[in-house]
1. Using the calculated result 15.0 for Kirkwood radius over Cα pairs in Å, pick out the matching structure from 1, 2.
2. 1, 2: which one has mean count of other Cβ atoms within 10 Å over residues 72-79, as calculated, at 17.5?
3. One of 1, 2 was used to compute distance in nm of label points 7 Å out along Cα→Cβ at positions 16 and 48, and the result was 2.1. Which label is that?
4. Given a value of -9000 for helix-only ellipticity at 222 nm (-39500 (n - 2.57) for each DSSP H run of 4 or more, over all residues; to 500), point me to the structure among 1, 2 it was derived from.
Structure 1
């Protein structure tokens, strides 16, 4: 479903990762945005290569960061593998959805 809609309907509270608050969630989404914008290749391997090391840089566990991103880009807490899903959705759609998620927080 999330592949075919422009606007995702989810509660803002779904964005807040485990043991996170609004501020840390906003920080995580903004940091991910900055990593994704300049990526030359937007494939699963490239996405994982920039996003996996981002979690410890932010003082987060990978699961925390990935759950926030999963909700932001799919509107769901459970979805197909994150990086493959993001690659299929594409850079522009992912960045628009992250921006929309930030506006909900």
Structure 2
């Protein structure tokens, strides 16, 4: 069983140039890469993924870092599941439910 202190949420935020056709291609490729890694889009330049532990989260961050476009600014942040539970989401003036972590499979 995974504890809420060992499960990690990875938050990827970025600002990528899109002024030229090539830059737009890089930006689209980066977003598609995040989706292929199992990230979900929270906002247009904000993606999330839950990982079973810190080493898994670090490994994901390394892979993402290798895909950053040449002129892109990307930050990757880590939160324990317990910390992520404290997130407050608003849509207009209404509070929205925080994303639920997917079921994690434990193999023995």
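1. Values: 1: 13.4; 2: 15.0.
It must be structure 2, since only it matches.
2. On the way: 1: 17.5; 2: 14.5.
This figure was derived from 1.
3. Numbers: 1: 3.2; 2: 2.1.
It was calculated from structure 2.
4. Values: 1: -17500; 2: -9000.
For helix-only ellipticity at 222 nm (-39500 (n - 2.57) for each DSSP H run of 4 or more, over all residues; to 500), the value -9000 is produced by structure 2.
Quick note: the coordinates plus some simple rules give every number you see, no bench work behind them. Because the structure is a prediction, the values reported are computed rather than measured. Cβ atoms are built from the backbone, for glycine too; each structure is taken alone.
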